[in-house]
Structure I
Amino acid sequence: MVEAAILKFEGEADMVRIQYALNKHKEWCLGDGMYGDGPNFHWDYYNVFVIHPMLLGIWNVLISKKETLKSWRYKDVTSEYNQALNKAKSYAGIQEKLISPEGTYPPIGRSLTYRFGAFQALSQMAMFEKLPSQIEPSQVRSALKAVIKKHLETKNMFDENGWLTIGFYGH
């Protein structure tokens with residue numbers, strides 16, 4: 001992401017670092033938009049707020065700079081972006097299925113305390129109007145509203161000063 005930001009704002013970057021990161025994520029892709037956090041699979045929400053949004057961000061920068069990347073290994077950055085987008089869409093479909101009608105979802109992995117970021121990938125696909133064909137925007141809106149409502153109505157979600165507490169469902 002740092003090198004992609006440098007490329008976006010300065011027009012040049014260490015393309016070897018970008019290519020290395022993209023290649024590693026290709027290695028770590030486990031199917032259906034699921035990535036390992038390294039070579040091993042960890043079932044958590046890291047795919048949601050790090051891997052998918054950042055990969056799409058990097059590919060977006062590369063698309064915007066493709067004229068300056070003529071000698072770079074990835075000749076067709078649009079095709080590579082579309083592959084990353086399709087993986088994110090697939091993962092968004094999985095995410096939508098994780099939300100119960102009551103707004104609960106599985107407390108899994110090492111990233112439980114990021115409760116309000118747990119559906120960033122699904123939210124991003126809805127915002128970009130790139131949801132899987134079997135999911136309607138209204139489904140996502142209703143599901144995310146239920147998640148937010150469920151979290152906000154619990155006791156001990158915020159401390160006496162209004163700060164969000166550490167935890168999953170309350171402190």
Structure II
Amino acid sequence: MVSTRVDELNSERHRFALGIFMAVVVAHWAEHLAQAVQIYVLGIPRPAAGGVLGSVLPWLVHSEALHYGYALVMLIGLVALRPGFVGRARTWWTAALVIQVWHHFEHLLLLGQVVAGANLAGRPVPTSVLQLAVPRVELHLFYNAVVFAPMVVAMILHRKPSADERALTRCQCARPVLV
């Protein structure tokens with residue numbers, strides 16, 4: 001049953017599933033960009049800069065469980081949709097997946113600190129490994145960029161496969177060949 005659903009997801013439903021997944025990814029990316037604009041353009045102090053949704057629902061920005069949940073959704077999406085990619089597109093999608101594994105680990109570490117009630121390096125707030133060197137807003141902009149960039153390359157290559165890649169593709173995501 002699971003195998004059949006994964007097969008469906010990566011064949012006849014791949015294009016639709018990728019569209020939904022990318023809409024979620026772009027919405028999340030837009031939230032991080034909005035937060036950066038609030039800080040760097042509008043001069044809003046970091047604790048008050050919460051992006052669009054965080055401005056309306058401030059608890060969202062401070063919920064490690066929510067951030068971890070998104071990191072997990074990203075990881076699951078990258079894994080579940082990977083079988084639909086072939087050739088060069090699969091290589092780039094896999095690169096995004098590998099980077100997201102680390103990003104997921106960082107969010108798991110943050111959530112673990114909240115649950116344990118003890119923060120890394122005695123910091124006053126939950127802190128990820130790279131956050132010891134890079135502020136959180138900038139770090140998460142970076143993480144989202146380095147996961148998103150190879151996803152975009154993968155999507156472009158997936159839509160425009162070589163002839164050999166097209167022969168291996170099980171979905172209808174590729175643009176039709178014009179003769």
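Brief remarks on what is shown
- Among I, II, structure where relative contact order in percent (Cα under 8 Å, 6 or more apart) as derived comes to 28: II
- For helix-only ellipticity at 222 nm (-39500 (n - 2.57) for each DSSP H run of 4 or more, over all residues; to 500) computed as -22500, the structure of I, II it came from: II
- Parent structure of the calculated result 1.00, given that FRET efficiency 1/(1 + (r/R0)^6) of positions 81 and 153 (r between Cβ atoms, R0 = 30 Å, to 0.05) is the read-out and I, II the choices: II
- Parent structure of the calculated result 17.1, given that mean count of other Cβ atoms within 10 Å over residues 49-56 is the read-out and I, II the choices: II
Each reported figure results from applying straightforward, stated rules to the coordinates on display, with no laboratory input. Everything numeric here is computed off the predicted structure, so don't read it as measured data. Cβ atoms are built from the backbone, for glycine too; each structure is taken alone.
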